[in-house]
Structure I
């Protein structure tokens, strides 16, 4: 619903939101994205290692963005410049579709309710949804659901956002993740800065998938072993 996001609620009720409360919200906003962002980037770089054409498209987009904004290599990207990187945004979103940082999430029901499919949910019941499985369902993403394909997010050269209820990586509704936009900015800035200066070689067999380490976040057991080489410009 309109004006039901958390920021709108804070603005509507200034008397109930002390400076200390808002300070704690900001701290949570920053810290909550630490482990999830690192998880997402690890899987992104692993997927990219087997998709050289995707990597080349990202590099071309970065080069175009720098030339358009008269920036030399080494200068930091600004917020508006990061927003212009539609293909990089799509590539990161696609990585999180297949390997969501939080693979399973659980909510509590405040009162008796019924899901759209007719399933009854009682007050104080817990209901879990499997983001990892949803990203691999043909009924949601089509026959190529298990393929890493950033182009599925691009329409007429521009990133096309999917419904958060189809892509609940950042949850959906009024309690959508506070740090979503900040997370994308961080991931795009890190990915762009690394890729345009370094070639990242994953030190694993081509078809070998890192072992999953299930916790609150979807991590790789032992991390992602890589060899980094400076690109020749």
Structure II
């Protein structure tokens, strides 16, 4: 019997390559911010200046360069990426083992959610327009810095547990590649898996606190949960009601 009710996933370094975000999504914003501001309505431009100051283009480029986890920036990025996904210029990257693992978890009765510093709309766009098809259909909930709070703070995981209707945090799993986030979730009573991917191997396993499980793939994740893998069709299947 599966011992968790929900599996909640980080995106960068967990489901998706960090290089996709750094080398594809971020440059898309810096390359297109000037034209985006030029097309903005009077009302939208006023809001942009309120959020980023009088020189919107320069400020946004600097914030993107510094990878600042700022809600206003994340919301703006989400709006800009929406156009890129709609045009087909952008396709969301996921590691090859992710789609089958999501399907296997759902088949085992585990509900799925996302918790990322990227805005909820940006999360949904990435998975809906992924290279593997529509994976957004697998997720029941999405959380970000606005509706949950900072990812390195214990109270954020308590907020998520309440939103999921869970009074048993030990039946909630968080999967991330960031040690500080893993520790915060662990402190909130969650089960935690720390993801080691090819682009996150700078993390030394010996530095990870006791009580956090190391995984090196989503096949590894399924094995840790005693969930059998499933054979997946080439296209993302539609879930049962």
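Bear in mind these aren't lab numbers, they're just calculated from the coordinates by the rules spelled out. In this text the structure is predicted, and so the values were computed from the model without any measurement. Cβ atoms are built from the backbone, for glycine too; each structure is taken alone.
On FRET efficiency 1/(1 + (r/R0)^6) of positions 84 and 116 (r between Cβ atoms, R0 = 30 Å, to 0.05), which of the structures labelled I, II is highest? It would help to have the intermediate numbers written out before the result.
Details: I: 0.20; II: 0.95.
For this comparison of FRET efficiency 1/(1 + (r/R0)^6) of positions 84 and 116 (r between Cβ atoms, R0 = 30 Å, to 0.05), the top structure is II.
Which one of I, II has distance in nm of label points 7 Å out along Cα→Cβ at positions 52 and 204, as calculated from the coordinates, equal to 2.0?
On the way: I: 2.0; II: 3.9.
Considering all the candidates, the number was obtained from I.
Please compute mean count of other Cβ atoms within 10 Å over residues 68-75 for structures I, II and give me the label with the greatest value.
Max of mean count of other Cβ atoms within 10 Å over residues 68-75: II.
Ranked by Kirkwood radius over Cα pairs in Å, which of I, II sits at the highest value?
I
Given structures I, II, which gives the highest value for distance in nm of label points 7 Å out along Cα→Cβ at positions 156 and 180?
Greatest value across I, II: structure I.
One of I, II was used to compute mean projected area of the Cα convex hull in nm², for residues 20-99 alone, and the result was 5.9. Which label is that?
The correct label is II.
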